[in-house]
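Next come the structures, one after another.
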Structure 1
Amino acid sequence: MSNKHTYNSKTTVDTYRAANDLLGPEKTIIRLFDDRWQDWRLLDIGIGTGRTTRYFAPLVKEYVGFDYAEAMVEACKEAFPNLGEHVAIQLGDARSMPEFETGYFDFIFFSFNGLDSISHEDRVRALKEMKRVGRKGGFMFFSSHNLQYIPNLYKIRHNYNIRYFAYQCYRYCMLLYHNGLPKKYKNLDYAILKDGPQRFNLDNYYVKPAAMVAQLKDLGFKNIRVFPSKSIGEIDLTDLDKVDQHGWLHYLCEI
């Protein structure tokens with residue numbers, strides 16, 4: 001499972017440059033820790049071209065943003081050349097972060113489903129490494145695709161725009177070609193799909209919300225909270241098996 005080449009492409013970088021706004025749960029997180037940011041060291045993983053950098057870097061005592069795609073790092077540096085001496089933008093890989101001391105960061109952030117770009121085994125490695133570099137009592141916040149949403153990917157929505165309808169038909173056929181029928185994923189805890197972004201060149205990890213929470217608990221994370229993909233609100237952990245209307249979810253955990 002290798003997506004790095006796609007993330008380094010000019011087309012992908014340009015797509016990320018066009019995304020500038022925070023999502024609802026990200027705004028919630030800023031408000032939730034409003035009185036703490038100024039005292040915290042923040043590690044922002046998978047920064048892309050800096051969508052989250054523009055909002056979080058000014059808030060904290062120390063900000064380190066990195067990405068494993070060289071083109072993304074260069075684009076972010078170009079976009080934010082003067083954020084201050086407390087900001088570092090650099091290459092990095094969540095699966096191995098020997099450059100950071102154990103327990104160094106107060107808050108670790110991996111946005112926009114960046115964690116879903118690697119295999120299951122590497123994902124576990126990354127989560128363990130994120131836990132290592134975070135201080136005890138600190139926080140980790142990330143988003144991940146929702147396996148229970150998969151049937152919605154295949155729906156063809158009615159629209160009087162013929163070009164939009166044609167695109168939906170094309171997308172449906174490509175989903176079938178790359179992934180098969182959606183029912184094959186019903187009894188799985190996680191799966192890898194080519195789901196459409198970047199012309200079906202990306203492999204994305206989808207996981208059942210309850211399985212994701214169980215995975216986090218097994219790794220030693222505590223006080224796990226779940227938020228919807230884009231809207232404001234919080235999801236009750238007892239209702240996770242019913243959550244199928246959100247394409248991805250945000251997870252906040254105590255380290």
Structure 2
Amino acid sequence: MDIQQHTFLVTGGSSGLGAACVCRLVKAGGKVIIADLNEDAGRQLADELGSQVRFVKVNVVNAADVTTAVTTSVTEFGGLHGVIHCAGMAIATKLLDREGNPHDLDTFSKVIQVNLVGTFNVIRLAAAAMIKGEPNAAGERGVIISTASVAAFDGQIGQVAYAASKGGVVGMTLPMARELARYGIRVITIAPGIFDTPMMAALPEKARQSLGEQVPFPSRLGRPDEYAALAQHIIENEMLNGEVIRLDGAIRMAPK
């Protein structure tokens with residue numbers, strides 16, 4: 001699918017991986033809906049990028065919010081052709097703490113809601129809009145890109161909720177791709193390793209450097225634009241479908 005003159009919805013698009021995707025899509029001639037809870041950052045980015053971008057405040061687990069973002073893509077730009085779902089959250093909580101107390105159930109449920117249910121919510125509503133569009137010459141109507149994590153495969157101690165949520169995203173990829181194939185909609189998931197996002201920015205520089213050195217090559221944190229570059233390639237390469245792609249510099253996470 002050509003990016004130029006097509007419309008994309010980017011969740012978590014106000015910062016980090018999502019913002020890098022927004023910038024790359026606009027540079028390639030695409031039109032973008034930034035869907036994020038961070039209204040100040042989202043509106044600022046939209047203003048900087050100009051008339052090809054709109055911001056919609058969205059909680060990804062709220063059906064009405066996501067519906068508004070999808071509707072905005074249709075009313076403002078004439079359709080919806082792609083989704084890059086980057087919104088999510090992470091916590092570090094063990095199954096049992098040092099005193100033997102169990103993981104808080106509400107906290108576990110919140111991570112599952114945001115990362116897994118939120119992903120499903122965005123995809124189901126976006127796909128319903130995409131199937132109404134006209135296919136291109138190759139029969140393609142849309143591209144959906146989800147974000148998992150290497151934690152789906154190499155979850156560390158303290159990542160039980162996060163790993164479970166991202167493992168669910170991985171598990172949804174193939175059945176969704178198989179179901180949506182009849183409409184010419186592709187579904188792919190990117191599983192990034194350790195990336196230099198706002199979440200990482202909160203860590204001391206020494207800790208950030210140590211994490212980067214764990215990556216076999218290149219021995220550094222991933223850059224958001226490297227994620228965005230892969231997302232662009234997925235959009236443009238119609239043979240990519242139903243797959244989970246690790247973007248991690250060959251890291252395999254240690255137990256802790």
Structure 3
Amino acid sequence: MQIAQKVVVVTGGASGLGMATCQHLSAVGAKVVVFDLDEVAGIKLTAALPDALFVNVDVTSEASVTAGIERVMAKYAAIHFLINCAGIAPGGKVLGRKGVLALEKFSQVININLIGSFNVLRLCAEQMAKNQADENGERGVIVNTASVAAFDGQVGQAAYSASKAAIAGMTLPIARDLAGLGIRNMTIAPGIFDTPMMQAMTDEVREPLIALVQSPKRFGDPGEFAKMAAHILENGYLNGEVIRLDGALRMSAR
């Protein structure tokens with residue numbers, strides 16, 4: 001599908017990979033909607049983009065997402081694309097010095113990363129299905145964000161890896177569910193990207209991680225994630241697949 005003049009919802013769009021995606025898609029002509037809980041950052045971002053909208057949305061809440069989508073439809077009357085970037089990555093061993101991992105912590109990660117992504121995509125798909133199909137029969141595209149941790153999670157990443165592996169696992173069945181409606185579903189599994197969180201870490205933490213990347217020997221640039229998302233939107237034969245975007249990184253146990 002062509003990106004220009006299309007409406008794209010980006011969850012977690014006020015920071016990191018989501019912000020870079022918003023900026024890139026806006027630059028190529030999309031009408032960007034930022035779903036995020038960080039109102040200050042979200043308003044600042046959308047104020048700098050032409051024809052953009054910020055909506056304070058909790059992705060885990062059906063009522064919150066429904067209200068957010070209603071605002072999008074009131075302003076733009078359509079949703080063509082969804083990029084799910086919202087997520088958290090707290091660590092915690094199953095059994096550590098302080099005892100077992102709290103079930104609430106595990107549930108929180110699953111609730112935000114997995115259920116939150118599914119919650120938004122199902123409700124956005126409902127609106128995409130109402131779009132008039134283009135010349136290729138397409139009505140919308142969904143891009144979810146997994147992680148290389150879905151495949152080689154490290155010590156302390158049981159919850160995070162489980163949430164991201166589930167996103168990878170539901171990629172094909174969702175694509176199959178939505179195929180008859182002309183809606184594609186894809187997933188990007190990024191490696192280690194140079195987001196503000198990573199930039200705040202010391203060289204002692206950063207350098208061993210860079211060493212695990214095969215080539216190029218650096219962290220990913222958030223703009224590279226954004227360009228991959230944009231390519232997926234435009235390439236109509238990409239569907240039901242997980243793309244690792246990681247410089248051939250394979251994480252060690254620690």
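Quick look at the numbers
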| quantity | calculated |
| --- | --- |
| Structure responsible for 1.6, with distance in nm of label points 7 Å out along Cα→Cβ at positions 63 and 183 calculated and labels 1, 2, 3 on offer | 2 |
| Per distance in nm of label points 7 Å out along Cα→Cβ at positions 191 and 231, the highest-valued of structures 1, 2, 3 | 1 |
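Each reported figure results from applying straightforward, stated rules to the coordinates on display, with no laboratory input. From a predicted model like this one, the values you see are computed outputs, not experimental measurements. Cβ atoms are built from the backbone, for glycine too; each structure is taken alone.
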